[in-house]
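The numbers here are math on the coordinates, done by the rules we state, and not lab data. The model shown is predicted, which means the values in this text are computed figures rather than measured ones. Cβ atoms are built from the backbone, for glycine too; each structure is taken alone.
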Structure I
């Protein structure tokens, strides 16, 4: 079959080359965007008197007929026509005749594919912002129910200080809020129109790039035609943001795995988000959060893959850039699925408040509060720190916790200790008195929650 570009060639493309270079197997996902861009292009060609209004209407009717067929899964794309652009153009010519060939006036596949990618990624970025908001809402709902639930806070995965479980969860809300802001900010760079840049040098036809940009909802046109067809920064930026989102998802997933273990028993994930063992009937495996951790790696790989493709490319378009799509599509699918699973998994998990409280009642995470207690009595913090270290060592040797040490023993270390030390050391007071801005004190958590609710 003769290619639409085959006039200069004397031989048919080798079958292996055809299969190796074709992208239709994956870029067919851009079919709607390709038609959207073509509709804007043909409207502009007509308004600029480059083609007749009659021809333009025939082409638009043909494109919309093809779009309907694609939506109804009535179209079979062909490797022989390489990519989504040539397939749709061939379908158009078959649909309306030779006039369909006028559609490609004043453009190239180079600016066409770039336009498709901008349109696709703009839509997907907006979708990801909405999905992140759904995860944030799930976090808020769990946090509202657990303001007064106390959990050990960790540093180095060692017990550090007790915190409100709501405070712990809300840390992920703010990570995701920054992720959302990054995506929102990136839209202004996605929203540049490359359409009309041609292969790399523009066109001799009197086109109106501002018109096509406006028709497609773009806010700017690329000022440089070579940059327009070779820019993939906007995809790299999306992959970078996606990698960071997956980092945050993976961190939370790791905690869900740990918290749901028999050793912790802080939470239980809903059965709908777990699986069993083929040999051990008692098992309830946290497969979903485990896969969320693992899928982070493929998103990282897609980012590094595209950076590697781009790192040595001379201007302007090169076939290498065909490799920009599969990683992007895979990242969109991975991130979309991860966010859609994460929200209901958080929403439906059961929080074991008693287990959490028992944990903070049987450790030394209230030690800092004793030091603060001595500081309020006038002792320098460094001296207080040394005294408390000795008290902790004493308690360990006695196989006791700080609430189990007698006042007489406390006073052996410092005469400043009084009976009120036992009230100070109660977990609810340890958490509740941390009312510095952004702290884990219950009142501060309520303020934080109110702020968070304004953002989703």
Structure II
């Protein structure tokens, strides 16, 4: 008897590099600036109106009128303008539900340039070469993109496996297109692997409870370097560019426009930093994929990274101490991107049939995993843990000890309820029983 596989819809994204001509590059920049301006105009309109007059129909009419009255806003396709409205309304919903801060203005040089293509049928994707494909971008034309993944196009596309849309995004390395893909895949079987606890750190990026560790020694032997994901030649080039930018900035008067030479230097600096970020993301993808494939239950600490990276500068009345050291620690924590690692582990574990759980973080690095004795002085150094309990005296690696404590908290049933689950519990508690009504 053949057992039928359960299928589930899966949505994911795929990002590819675009190869634009100079004309296409100028048109793409114009659309991105028009989309940013549309957001700012919509934000002005929304905040000035009384609450009773704020609705989707009125906002849609205001956008249509703005595209007619302002000529250079017409370079943005109508569907992309509607996508700006949809994103803006969703931003307010996220704010009202406590998931994000309220929307704000988008500055010209501090905002990622992007344009949305909400309908996948407008893309008309074709593969022309083993490494290149062609995509149709509204108001731009046919554009080449780097083909690195088999996409559901042509005969492979149907109602269940298709591209639902895309988003054009510009970073320091150029324009890219992020496809939104929907496909139907077999539901994964429950993972039968072991359980593992993970401790995230700086010297040791990921330490596992079974004694293993994941390092990125292929790029740097010491993680205290400010640009650990660049080669020595690239680090030297970055230092020269930063010195050049500081020298040219000295000649810029206050409130004066940044010169083209200084702007070009800033672009080169951003390009090197973007290259380092991509290398780090590649390491994170490979590492998290391997961990999700090996273990059925992954347990991590529930870290509040924003609180961990707060400045120690203090105030004028109460100045902080060791400000420079704390600044270096904050940069190292931000560079490791622990939150992105947890996000990758979450969805990759679900695809493999496993689960990810979070446990409270306080005390995991100071508790002995052998006897449970907790004392602030047990961690004698960054790498060595010595239990101060006279009946124990266990000595081991501090990161592996913390990872074992993380797994122990999960086995004791101290895993935290996800945010969505906590909201459901709160709503359930608000409902009065029928007998009390």
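Of the structures labelled I, II, which one yields 2.0 when distance in nm of label points 7 Å out along Cα→Cβ at positions 163 and 355 is computed from its coordinates? Derived from the structure labelled I. Taking FRET efficiency 1/(1 + (r/R0)^6) of positions 347 and 411 (r between Cβ atoms, R0 = 25 Å, to 0.05) as the measure, the highest value among I, II is held by II.
Quick check on the output: 25.9, 81 is Rg and Dmax of the Cα atoms in Å, derived from one of I, II. Which one produced it? Before the final figure, lay out the partial values.
Values: I: 30.7, 101; II: 25.9, 81.
Attributed to the structure labelled II.
Among the shown structures I, II, from which was the value -13000 of helix-only ellipticity at 222 nm (-39500 (n - 2.57) for each DSSP H run of 4 or more, over all residues; to 500) calculated? Derived from II, not from the others.
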